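Each reported figure results from applying straightforward, stated rules to the coordinates on display, with no laboratory input. Quick caveat: nothing in here was measured; it's all calculated off a predicted structure. Cβ atoms are built from the backbone, for glycine too; each structure is taken alone.
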Structure P
Amino acid sequence: MLIPRQFWWLLALLFVQQLPGVAAWGVDLPLVFTLLVGLRTDVPKAAGWGFLAGLLQDLLSSSWIGPNTISKTVTGIMASFLKRHIYHERVLAQTLLVFGGTLFHQLFIWMLLKWDGSAPPAGDAWGIVWRSLLTTTLAASVVCFFVVRFRKRRFDPATA
């Protein structure tokens, strides 16, 4: 049985996500993984990878199982639908899609926690959302730069 390469990438990102320096900054690397996989695959695969990334992140967190699983599944589906309409193999386009996906993901989790009754006050929540939004988008821009560069070199060596 051959394990997909994406699974090993996901495990590596979850390991890096748990490091104190990365976790303190609010970078959500499994979300970046989910969005980039969603931009390159069809809807069922994007939903499956989003579900797996969210489930593993929920298992490693101290909260109940569900918020990351649900929101990453929906975010992966959204990214897969968006690739049909506005996706281009450009760093800026991917970074903007990660920015929008991160904002959607954070607001979706906040609404789930609000519905559950365990959401922090709005002022604290907006601080968390903005910090995660900025740091995840910055990390994603670096990742997108290398992914676009690699894909151009791999599929069209003349444009690298």
Structure Q
Amino acid sequence: MQVPPYLSTHPTPFTMPKFVIHKKGFFYTDEAFEAHPEAKGSIVNTFGSLDTATAAKAAYDVASMQNLKGTNAIDFLFSHKNYDGAFQQLEAFYKKDFGITLTDKYYFNFPPHISRDQAKVFLSILEISFHDIVEYPDDAVLNPDDFKLDHMELGEF
């Protein structure tokens, strides 16, 4: 089937945006990890609808949180706007779900195993996300190499 000339030279008025999930770039402040406000990290996936992208982002955030098992939790808590309140929530959560009593307010690790439901609680208490959804026009061409954060000395989780 041949495309009519007017379709091949003019963009179609019915293009749909694509929603791309990017990993967030984090920098270390000598005290904690903080998300870079503008850096778009690695492309994780692309979706045709915002609802689908939002659901996938939530699942990717859970997986990233689960991957932090056993690491220093303070790296993600220290810069929290309500450190004491968040620590109290974590203290109760550790005791209830893991049987762990936190003895040092400024140094403790995430548990060695984090379930999906527990990861959701951590994400909520820490008020953190490891991914962003960015809307691009449907005809945007994205090169994954353009989103490597090594040159900015940022990390991804």
**Which entry (P, Q) yields the derived value -9000 for helix-only ellipticity at 222 nm (-39500 (n - 2.57) for each DSSP H run of 4 or more, over all residues; to 500)** = Q
**Item:** Test item: mean count of other Cβ atoms within 10 Å over residues 101-108 calculated as 11.4, pick one of P, Q
**Value:** Q
**Message:** One of P, Q was used to compute distance in nm of label points 7 Å out along Cα→Cβ at positions 21 and 53, and the result was 1.2. Which label is that?
**Reply:** Q
**Request:** Could you tell me which structure in P, Q was used to calculate mean projected area of the Cα convex hull in nm², for residues 69-124 alone as 4.6?
**Result:** P
**For Rg and Dmax of the Cα atoms in Å computed as 15.6, 55, the structure of P, Q it came from** = P
**Item:** Origin of the value 18.1, where mean count of other Cβ atoms within 10 Å over residues 77-84 was derived from one of P, Q
**Value:** P
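With distance in nm of label points 7 Å out along Cα→Cβ at positions 61 and 133 as the yardstick, tell me which of P, Q scores highest. Spell out each step's value before the answer.
On the way: P: 1.8; Q: 1.1.
Top value of distance in nm of label points 7 Å out along Cα→Cβ at positions 61 and 133 goes to structure P.
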**Item:** Per mean count of other Cβ atoms within 10 Å over residues 37-44, the highest-valued of structures P, Q
**Value:** P
**Message:** With relative contact order in percent (Cα under 8 Å, 6 or more apart) as the yardstick, tell me which of P, Q scores highest.
**Reply:** Q
